[in-house]
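For reference, the structures are reproduced in the following blocks.
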Structure 1
């Protein structure tokens, strides 16, 4: 059978765009469809505009701290409209670049929704096209909780279209999006309540980092409400009333649902294509990212594995090389560095202490200190925490975790070492850069504790 395309990609986000571009570069006839905006969530309503707003929020604290260093600054307040205009201009620029890159690589782009009619046929806007191979890269979508009045609240996308800063905000959730939003809004001047059902925020991260982050959030004036769930949202005289499981009510100007994202598979016609999904809508794939139909693949957040932009682009590139570049390869899901752009930020790579301890005995190295900047500024809640998780048997560093300024920048380099299998001795013999916070990672000499199955058995 002759197909219209060798390869068709559904979704113009990080995974889809990289996969399409590389496949076209290898000579494939490629089509790609995007119904909303090129660049996907990350460029338009995620990583990029969020990081710009994180930067904006930091300047307020820096301006306050400047006095301790001899600067006499006057803060006249924040101009939300000016920030929004600058942010939106940069987002538009980057989104436009994605479209140009695709066309420059020889891809046929469609500003339209694509849905399956059968395993090789797609309805793309008003057109019907066929493809020998197809990739599903439609990302994820933000969700509201199923509570009365949920429609009165915002999802994470809505932060980037607000005309003004809400004065009183409730952020629901304790994952990275919730925490980043809470810090942004607080840093720009809002009163913020963070409401979540767990004892500590940031489930899935190392417990020492989680506890330290809770302290830091409190120190900057974010009110933490752990072990609490929202029950309803109502409106009275133009004010939002958020009901809580504690029988208390919060009067707020805005409620943000940051309680998770679901794979964006609804309405794609996957049943017609014979593509199997998990209960939460995630497309089920094998280790080669093939679905239940071997010529249909899925990448990125839609498979709900490691939902990070660099992971999506890496897997998209590897798949294109495998299918069309005569270079079969995979992108590893192990030891993926990541960051949470809270204030202060979190950086992490590898296993948490709890994860590593399940595999065997581990040594824990931990330090907590005030960075030099804040020994002068005296700002509360700016402790830096660094941690290494080390296998007792091999001395390999299994995990590195940090809360503190520049954590994300440091963790990129640490990630190389962990991915290469560096040992604690490799860290120890590396000369530190002084004076920096980063040097603490190579001067952690004293083990603070050991953990793991062997240790528990000995204790018993």
Structure 2
């Protein structure tokens, strides 16, 4: 769910549990997975984030038989799915008792070096009337294993003092600041945070997520290893897969959109391999992104006609990433910087999200062309590939979908794309009206 949205309503859970979410480190023995959960529901699958010495290697999705999943079954699945990642780290397989290093692993040693000279980071959470989710997110941020950070909560168009109360409680335990942005819309909230923290590294996370304990440390690692980076984006994994709708969202690519767990760099030097204009968004997502000081100001700030709370519903982050690259900047994808997201639980919420993804994407293109008309020809040259992706049965867009995926959701996504330009123009008029109203006060 986007950072500024309506409160989540939890529908009744299915009789069976589509998947249990596991976070496994191969330094420890693998667990057994029972067929029946503590809530009495049948567990159909085990989805696991697999790590080695806290470093994410990849994920596996394993069916859980009626008698449960034994550690040996889980081990075989990991060895089959992640063989290359294991081999690159000198492992032919997964020891039953866990991996015991002879010396400090290189991954942990480099993290220790980075933390010795850690830059200050401000974490921004934009939120609206979601106190429970916000409290959970703040708990994870205050548990960060990082020496120099603060949290800035932006309360967007608050209707109650619930968010302020959560922030006051969290501030008793750590460095949490509070800011109100009266104009409704995620980009207004993002711009308010940007104005309140000039010259600071800003790491963005949504309120319906929680951060890995080493999230900030891994962001700092990326900046230390890539001094040319303007932006660092991380990986977002599911916090739960309690409903079929959540599993369908992962089939569609989730928030990671097939990026996997291999680091990548996008810059002018890679434009011949990956265009900054399409396919989008391969560079990251707004729920786990960090900008160096001055980068957002350089591209003109966040577009107030995009994002949650606008008719276009999203893609202010996509537009920002694209502008950074078009202007010659560099984005580093750092999959060791992990956040965990609570996907929409019901089909209606997922359908709305798919519409929003489509609308936001073409709305972002509309904004880009209105500001930079010279990009029209480069975009037109990419249209044939985009049409193949929309209609092809083996395109990346649909290649991960299973037979049970509701095709109506793809139709909803396309309808959103068709409406995006119109919705952007509507949102731009509304945003300008809000700014004029503020100026009159």
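Comparing distance in nm of label points 7 Å out along Cα→Cβ at positions 68 and 428 across structures 1, 2, the highest figure comes from 2.
Given a computed value of 23.5 for mean count of other Cβ atoms within 10 Å over residues 28-35, which structure among 1, 2 does it belong to? This figure was derived from 1.
When Cα extents along the principal axes in Å, for residues 52-139 alone is calculated, the result is 67, 24, 22; to which of the structures 1, 2 does this value belong? It was calculated from structure 1.
So log10 I(q)/I(0) by the Debye sum over Cα atoms at q = 0.07, 0.08, 0.10, 0.14 Å⁻¹, computed for just one structure, reads -0.41, -0.54, -0.85, -1.38; which one of 1, 2 is that? Label of the source structure: 1. Using the calculated result -9500 for helix-only ellipticity at 222 nm (-39500 (n - 2.57) for each DSSP H run of 4 or more, over all residues; to 500), pick out the matching structure from 1, 2. Going label by label, the one that fits is 1.
Computed over structures 1, 2, FRET efficiency 1/(1 + (r/R0)^6) of positions 36 and 108 (r between Cβ atoms, R0 = 35 Å, to 0.05) reaches its largest value in 1. Upon calculation of distance in nm of label points 7 Å out along Cα→Cβ at positions 228 and 404 from the atomic coordinates, which of the structures 1, 2 produces 3.2? This figure was derived from 1.
Just so you know, all these numbers are worked out from the coordinates, no wet-lab data involved. The shown structure was predicted, so the numbers you read here are calculated from the model rather than taken from an experiment. Cβ atoms are built from the backbone, for glycine too; each structure is taken alone.
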